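No value in this document is a laboratory result; all are computed from the given coordinates. All values reported here derive from a predicted model rather than from experimental measurement. Cβ atoms are built from the backbone, for glycine too; each structure is taken alone.
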Structure P
């Protein structure tokens, strides 16, 4: 038995023991997203020991890694073959694990063009409450067998079980990238982002902050040249552009250093600027609005609901429910899933929904 097998058996033993005693477990990888979600109690189950890339075939555009594998290891391996994780998982200036990345389901600036983390999950192995290893999905892109439980696990914050292995679709690195900057108001940026999205432009990311709109173009050099000629704007130095987009991805931008409470609002991209929501940063062509300030939680959630979206209390602020309240129907589905996968509620109790 090699080391990875012994680590997995130890994890299984811990889970079986906790399930028998109905003792809560708090799943944790590198801890880069400890702040994310509701308050969670339980005995720590560190997943970092079960690590390593299981399979990677560059020609198939698929990588399979154990849950404790670091993002830096995966990024380094993919980069050697001119490939990358196109959903740009945030690292928060640290080194998260692949299991934690998928359990949280967060994506970076390229999400509006490439898709979110869930769109890149092909398969997963779940350690269930009774110690079984449940295999969902597969290791190929054309996989349609059964229910898509692997993607259901993405963003579940570990409440259904411990993700031990995941297979992800990867993409070739863009042949070229350029970033353009425009001086404009938030309203003008939102109008421009939505107008540009309807045109055949190689846009891979967009953002607005403090009177400036940023637009990243990715693709063939000829396509970038044509787009720049069409759009205008100021061409930004490649190093500065890379720093700016990474600061959004990892939330090291000066905007995220504010001491005030930080909110993450998911809205239709066409929603107008939110008056009274505090200082704002816009991503994903207008579909993601970060707001910092002292606006009451009820007021921000009301603004988001009226605009057709939701509001998440990302950081700081008064204690209380962080995620946007679910409708009774959706909440009932969550409860049924938790009951089916984890009847004794040992995995991350309360992390996604306060009483679940």
Structure Q
């Protein structure tokens, strides 16, 4: 265990003994998500950084939680490999631990998998100051009850991540973006969900109300075959996908409350709102000043949920949990953090 990890363990043990709440902090790139715990003692993990192990042949990387994603991506790029979940905020200094804790993934999510799908194992400190290690560095060690995947999107409420083992993906030989004109939402959703049946080269699909953009990844011949199947014109799309992933598109700059709606890809249109649809329909960015209850009620009607991505202290970030899920989450929290010292209220008012 590194000296920084020992310091973290010692700090958590002391906090547990004194019933002191802790606010786990990384680079702060996602500080707008969730409620900040009042009066909590800051616990920074940014100093706990560095790649511990990297095996390009096995497509596996192990790194400390405070390691900047930029450092990891630079290392992987030298071997033409990448993080398959395409995390946002890389250029702003986002860390690996923060990426896992927030569970955010980019445009490739619907075609390659989310954050938790790439985690092979993790070490973390529970609420008693005990170091817990779960999973491993190969898929065969991941079977059975795991304690590491729930860390994805836990917002630091279950433990302090120390190190994470990740499965990697080879970087595609090439990528090109196709554009189709389409102003009807239903037709756009139908096309974005039909085209992946014709080709496996699709790695992103987005609709902005006027155009469908499709990113194709793979060999030159594979990309050309995909184009022959779905049509469209090539455009320069590299900056577009980066800007979409990092909230830099003009859509995100216009003033209004921003909602992330998560639903099944072919769900009914959300409504007459200013919106941007990603993940082939599964992620819908909606701008609306309507009461949060109205937005969340509509999301529930469609079988999904709505999270507020605007830094608005009057609106809870995360969609309220149904009673069954609330009970499961409450019991999991009590098992790993019995005194409730980690990021209280960040994910849910109770924990």
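Suppose FRET efficiency 1/(1 + (r/R0)^6) of positions 103 and 183 (r between Cβ atoms, R0 = 30 Å, to 0.05) works out to 0.15; of P, Q, which structure was it derived from? It must be structure P, since only it matches. For which of the structures P, Q does the calculation of mean count of other Cβ atoms within 10 Å over residues 95-102 return 25.2? The value was obtained from structure P.
Calculated for structures P, Q, FRET efficiency 1/(1 + (r/R0)^6) of positions 47 and 263 (r between Cβ atoms, R0 = 30 Å, to 0.05) is largest in P.
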